[in-house]
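Derivation of every value follows stated rules applied to the coordinates shown; laboratory data play no part. This structure is a prediction, so every number in the text was calculated from the model and none was measured. Cβ atoms are built from the backbone, for glycine too; each structure is taken alone.
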Structure I
Amino acid sequence: MSPSDEGTSILEDALGLITEYEEKFKDLHEKLGKALDVVKETEESKGAEIRKLRESNATMTSRLKDIEDQMGKLSKTYQELVGRRTEAVDVRELLAIYVTLLEEVFEGRPHAKILWLLHGKKATMTRVEINNTSGVQPAIVLKSIHDLANAGLINYNENTQELSVKRRLY
């Protein structure tokens, strides 16, 4: 083999290697592009999840603030009744007092159950529906309805026996 044939052979081999490496480079470039696309999609979905979590957090924070405001109003009312405006009232103590009054003194379970039912999906219910869904004796339901109507919390039509809340508490 002559030196020029040998040089040509080396150049052809080198050209073959270059072509082979170019194909491998293109293949790696495509794989890298696909991997980058997957990373971008993952980042976008995680970003959406983070946004949803932040929105949920903001909603819960707002609800907590509303509850704190209502508890502050309740505490203020209690303080006015007792005449001790300067003392801070622990919310747990106040709730314990109100729960005890509702359950033991005023027998408020049927009252609370009726208000809870009226704050559900159905804004207006009949006395018969309340009797059937509350699990409370009909006479107690009727007395509780009158108590709530006299307290100005519900509207009760004795002719149609329909009741609804005057204003939503929550």
Structure II
Amino acid sequence: MPGNLGSFAIAAMIATGCAPPIDGPLEQQRAIDREDGDRLAAQLVQLPGVVTATVMLHHARRDPLAVNSTAAATFGAVIATDDQAAPDAIRAATIRLAHAVVPELDGAAALPIEINAAVHRATLAKVGPFRVSASSQAPLRAVLALGCVAIAGLAGALAVSARGARRHRLGNSAQ
């Protein structure tokens, strides 16, 4: 009997030690905040001129066991844009989206949103079927023209060579 009691005790410890972790309300709220921040960042990247966006947000939460008042909602964003983006329009869209995701946010002026022009967008030019940067347009046209001249020259050399070979065969057959 003592051996059975020991086996049951070991089995009970193993079963409780292998139980999956259960997230409390704070962990669940952090997961919701993280997911909402990722979704908002994905929406911000869809705005014209935005290259990358990182968002940190926290919904207002109240701990039912705490004596203190509710923790206020917070929001912050860092947005990297190209050099031709409109920062004011991006800031306005970010504020609208932030208030849609976290309606309990206070005024728009207090939201820390950092917008940096980090990427240079090249101006493109069309050369035949290709789109290239404007600075490469003239050299590419020169290379294409030289390629066409080389093809025409090789075709002419091949025609002269074939004509000479035909004359040579005709001259040998007459003998």
Structure III
Amino acid sequence: MVGLFLILLAALLFAQAWHFLGLYSDARTFGLLVAALSLGIAATVGGTFDPVILNGEAILLIISFRAFVILWAVYGAAVAAHGLWGFEERAIGFHALFLWGVSMVFVALPWFVDTDLISGEAAAVLSVSALVLSILSAMVFFHLAIPFRELRTVAGWFLLVGAVIISILGLAVFFGLVAA
């Protein structure tokens, strides 16, 4: 669940980065792509996917991670609605503010779980990915909610580089390079 979530979220952020950089000529194509990715992200919560790097006994961490996934799926749905139907992008920015706060909490959460339930490597992957996501959320907030239009290119490049980092972490989890 964790690896697939990170890979799909990285693809979503990568697509949004290209949108911010102005490289999508049709917003509906972007919206359709992001809608499919957000549905995939939402499916990682309810599917039969094992958490892989999380011990099944770490109930608090698993529940909080699933809530984290749902919040990012809602973000993806909002971005898709903007692309498909031209909804207001300011709402996406204010949701990104909420994601910023939740991501910052999730940076520290894995370190407060019993070490028998989660390895140091797994805690590091969860914390680093949450830290990168919090930085990206902050960039999206300042670009969309407050409308600093000068930040459009900067936010696009941050999303692009952040998506690559998130995808590397997701692939490491997906291929079992991170111990449980």
Self-check item: Answer label among I, II, III for the case where mean projected area of the Cα convex hull in nm², calculated from the coordinates, equals 21.8
Solution: I
Quiz item: Once FRET efficiency 1/(1 + (r/R0)^6) of positions 111 and 143 (r between Cβ atoms, R0 = 35 Å, to 0.05) is calculated for every structure in I, II, III, which label goes with the largest value?
Solution: I
